[in-house]
Structure 1
Amino acid sequence: MKNLSGQKFGKWTVLGATDERKHGQVTWHCRCECGNEKVLVGRVLTLGKSKSCGCYREEVKTTHGMYQTPIHRVWGNMIQRCHNPKDTQYRNYGAIGIKVCDRWRNSFEAFYQDVGDVPFEGAQLDRVNNDLGYSPNNVRWVTQEENLNNTRRNRFVEYDGETLTLMQWHRKTGIPYATLRQRLNSGWKPSRILGKES
């Protein structure tokens, strides 16, 4: 058993192990910075599933007053898809090594300081390099279309010296995106996919 006594996890300080077991796991007597005490399973602490007794959530609401604003939701969703295995998007992010830098993961205020407000309606936070995680030098605000064009799942079609994603060809030709995808999946050559020949 790894001794967690004296260690800090968020606002919790571990006072010592208890005689209780939950699901066969050691539990720890912890004290929050606000003074509240609670017994927690070690994994809840080490995996960051509990940062405080609940006072942190209230503190965030009052210190920056931005709880549940558009930019706060961007921050929360980013962390969930990168660090919560139960999130529906985790398989496309955290499961393949895409993480949020420590500066942002541990502080909404630091994230907001670096990226500011959502600049326009529908703006999405995009990674410049899809092989790297979320950090100050690897993000930008883009439209949904631009974001879709910067995903590793994109499929490109080259025709007449021009290489575009299916979404870009859809915009250019007016052919429904689903039709283009079906034609590509059927193995058609580019000129036929784009309706240049039958």
Structure 2
Amino acid sequence: MPRREPFAAFVATKNAGKLRELQAIFSPLGWELLSFAGYADVNETAETYAGNAALKARALRHQLVAAGISASVLGDDSGIEVPALGGRPGVYSARYGGADLDWPTRRRNLVAELAASGRDDRRARFVCALHFIDEDGRELAVERDVWGVVAEIERGTGGFSYDPIFEYPPAGRTFAELTEREKNAVSHRAEAARALVEVLERR
């Protein structure tokens, strides 16, 4: 089925910031992404981004079927990895330091842990895994990343999660300092979205 034509899918997320970003990324690709009010989060028990994205997508699909809705679904899992910290926080990025912490605290903890490590290596990468299930139950997964460095202090007011401390070297700014359009042209989530659509168009 052509993917440049208008196409709708439900997204397995309760994160408003992530939903807005995915909608902005997928809209130029001809997709309308919808939220399902009845979506219940699942426990992210997988050890990989791909595994967690699949858990979310499959859970949403089951919930939609139970509600009498036949539709395609999209699951997303993402995180930040810092080589100097052994790849942490990784798949635990949204729970780094404790599930009840707010994002400013998580960011401060990450910067502090990197400083305490004594390592000069400030490299970091954002990873995004997308898991798509069409109306017929066929599944497809993609994963992409983007490299940057951990900023010493937060900069910028845009974006969400770790964006204020993720500096993107080609721009010399953090993701939170980029405009929405600039970030959505280079982010890990944008790369994954383009990869997913390209694979589907080749089917």
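Only the coordinates and a few stated rules stand behind these numbers; no lab work does. All values reported here derive from a predicted model rather than from experimental measurement. Cβ atoms are built from the backbone, for glycine too; each structure is taken alone.
Look at relative contact order in percent (Cα under 8 Å, 6 or more apart) for each of 1, 2: the largest one is in 2.
Taking mean count of other Cβ atoms within 10 Å over residues 80-87 for each of 1, 2, which is largest?
Working: 1: 15.2; 2: 17.8.
Largest calculated value belongs to 2.
Which of 1, 2 yields -0.70, -0.88, -1.01, -1.20 for log10 I(q)/I(0) by the Debye sum over Cα atoms at q = 0.22, 0.26, 0.29, 0.34 Å⁻¹, for residues 72-111 alone, as computed?
Numbers: 1: -0.61, -0.80, -0.93, -1.10; 2: -0.70, -0.88, -1.01, -1.20.
Derived from 2, not from the others.
When FRET efficiency 1/(1 + (r/R0)^6) of positions 8 and 160 (r between Cβ atoms, R0 = 41 Å, to 0.05) is calculated for each of the structures 1, 2, which structure yields the highest value?
Numbers: 1: 0.10; 2: 0.95.
That would be structure 2.
Work out the source of 0.25 here, i.e. which of 1, 2 gives that when FRET efficiency 1/(1 + (r/R0)^6) of positions 48 and 184 (r between Cβ atoms, R0 = 35 Å, to 0.05) is computed.
Details: 1: 0.25; 2: 0.90.
Source structure for this number: 1.
Among candidates 1, 2, the computation of Cα extents along the principal axes in Å that gave 76, 38, 24 used structure 1.
One of 1, 2 was used to compute mean count of other Cβ atoms within 10 Å over residues 96-103, and the answer was 14.6. Which one was it? The correct label is 1.
If FRET efficiency 1/(1 + (r/R0)^6) of positions 24 and 128 (r between Cβ atoms, R0 = 35 Å, to 0.05) computes to 0.20, which of 1, 2 did it come from? Mind dumping the intermediate values first?
Details: 1: 0.20; 2: 1.00.
Attributed to the structure labelled 1.
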